[in-house]
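Next come the structures, one after another.
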Structure 1
Amino acid sequence: MHASSRAAMEQSRAALTAQTGGARSRTRGEALLVLADELFAVAHLLDGQLSLRRALSDASVRPDDRAGLAQRLFGGKVGEATLDVVQTVARQRWSRPLDLVEATETLATEAALDAADARGELADVEDELFRFSRIVAGDDDLARILGNRSAPREGKSALLDRLLSGKVSPVTERLVRNALTSSHVHSAENEIERLSTAAARRRGQSVAHVVSAVPLTGMQEQRLVAVLERIYGRTMGLQVQVDPEVLGGLVIRVEDEVIDGSIAHRLEAAGRRLAG
């Protein structure tokens with residue numbers, strides 16, 4: 001996002017925070033789920049209608065007039081909390097119309113994570129998202145279908161219902177379905193991993209993605225967390241994937257930094273030196 005859209009995002013996020021603050025409870029969590037569902041629905045509508053998102057982001061129109069248009073479009077169709085957030089979004093100055101859509105999707109995701117937190121399910125949601133990302137990574141056909149932006153939204157939604165319904169938290173189900181039926185998705189695996197990382201950050205943690213040839217014991221995970229926390233100076237969480245192809249050692253990724261201590265990597269490096 002350009003500077004104007006980043007500033008608009010901060011104002012919009014403040015409006016969301018005003019609606020999502022409060023004590024944690026399952027009842028509060030249900031209200032936040034409704035807010036998330038409605039924001040996702042608004043984002044999908046704007047995503048599919050270019051003229052509408054242009055009208056709501058037209059900088060030549062007064063902010064209050066854009067908010068009035070949002071009132072006419074969505075009043076009575078969504079709850080008051082959702083309408084307040086959407087009107088705030090419409091009042092902002094966006095660098096391009098698509099930024100308004102992506103901002104609404106981001107706010108919906110944050111509302112869903114707030115719902116998970118209120119329901120006491122945030123750690124479970126993070127774990128479920130990570131596990132589903134591994135399922136997608138291990139199935140080329142599934143990854144291709146879910147990452148196909150031109151595939152019908154209804155078909156992908158039905159497939160995800162079969163895969164997830166009743167097997168994961170309602171929050172996880174909503175996050176995955178709405179993220180992977182967006183027209184902006186490029187890689188299903190990366191999109192789900194992004195959601196898992198967002199859940200971890202909501203818990204106050206950074207995430208280390210670890211690939212190991214064999215499962216790590218609880219003690220090994222504790223030692224690894226301690227080492228990484230000393231290196232990075234912040235609380236860390238682990239997401240561990242077992243892959244026999246690394247042969248031994250670990251491959252660790254924290255954000256964009258990769259620490260490759262695998263035997264496979266060392267053998268590859270040795271082979272390059274010999275070939276040179």
Structure 2
Amino acid sequence: MEIFNGFELSADGHVATLRINRPAKRNAMTVEMWRALPTILAPLVDDPAVRVLVLTGADGTFCSGADISEIAGLAEAGDDTGLTAVAEEALAAFPKPTIAMIEGFCVGGGCQLAMACDLRLAAEDARFGITPARLGVVYPLSATRRLVGLVGPSAAKLLLYSADLVDAPAALRTGLVDEVHPPRELGERVYGLARTFAGRSQLTLTATKEIIGDIVAGGDAETRVREWQSRSREEQAEGIAAFLEGRPARFPWSRGYSGDMTS
């Protein structure tokens with residue numbers, strides 16, 4: 001396990017867990033924690049041992065947002081959303097599957113981090129809120145865009161206008177989260193999914209993440225598909241051979257992961 005300022009990073013097989021660890025403040029993110037997140041993620045990108053990342057919080061709370069006592073510090077760092085947006089974008093750009101495992105409160109900047117993950121799985125007793133209207137803060141464009149993409153414009157306005165907390169079933173109905181589970185079953189479901197993802201073709205998963213990103217952003221997804229298909233011949237041959245022979249696949253791309261399409 002590696003310890004960072006406000007974070008713990010651990011690994012079990014090919015699944016890495018990044019835990020927000022500031023339980024005395026309900027895992028509120030300090031200026032230094034927002035600044036550190038991209039640095040923590042960077043070496044995991046090219047580490048072939050890491051195939052899936054789970055983001056969660058310590059002591060039954062995901063993240064209560066940015067530390068209110070440091071809002072002025074965020075402003076002094078550039079503007080009142082600059083550091084949070086940079087951290088959010090680093091998480092969203094992470095080329096491998098990411099899962100937010102949400103217990104307890106997921107509020108403000110916590111939702112910003114959760115929405116930057118590929119999937120959000122929550123405990124039945126989790127609570128969600130996007131609360132800038134309580135503070136006179138304008139939510140970052142990147143996070144607002146992701147929120148609208150997940151829940152639609154009307155539900156996004158309701159969350160942002162009211163700044164109220166909503167429960168996990170409401171979050172599931174609107175699309176803010178993907179699955180809701182009893183607290184005792186959440187970890188089993190999250191890590192079961194993570195292990196499944198880790199056993200699949202990493203080329204396929206990385207390609208899928210990039211292609212869906214292009215589709216959502218209105219990019220040239222057709223060209224992206226062709227680029228990945230041109231690189232998938234060996235991977236496909238191994239997958240088909242393994243299926244026909246009734247054995248686990250030993251995907252060649254997984255042994256030498258590269259997220260750089262130009263290599």
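Annotations for the structure displayed:
- Of the structures 1, 2, the one that 17.3, 56 was derived from, the read-out being Rg and Dmax of the Cα atoms in Å, for residues 89-240 alone: 2
- If you line up 1, 2 by Kirkwood radius over Cα pairs in Å, the top spot, with the largest value, goes to 1.
- Source structure (of 1, 2) for helix-only ellipticity at 222 nm (-39500 (n - 2.57) for each DSSP H run of 4 or more, over all residues; to 500), computed value -14000: 2
- If distance in nm of label points 7 Å out along Cα→Cβ at positions 33 and 249 is computed and equals 3.8, the structure in 1, 2: 2
- Parent structure of the calculated result 1.03, given that Rg/Rh (Cα atoms, Kirkwood Rh), for residues 17-152 alone is the read-out and 1, 2 the choices: 1
- Per FRET efficiency 1/(1 + (r/R0)^6) of positions 65 and 129 (r between Cβ atoms, R0 = 30 Å, to 0.05), the highest-valued of structures 1, 2: 2
- Entry that produces 1.3 once distance in nm of label points 7 Å out along Cα→Cβ at positions 57 and 137 is calculated, selected from 1, 2: 2
Values quoted throughout were computed directly from the atomic coordinates according to the rules given, and no laboratory measurement underlies them. All values derive from a computational prediction rather than experimental measurement. Cβ atoms are built from the backbone, for glycine too; each structure is taken alone.
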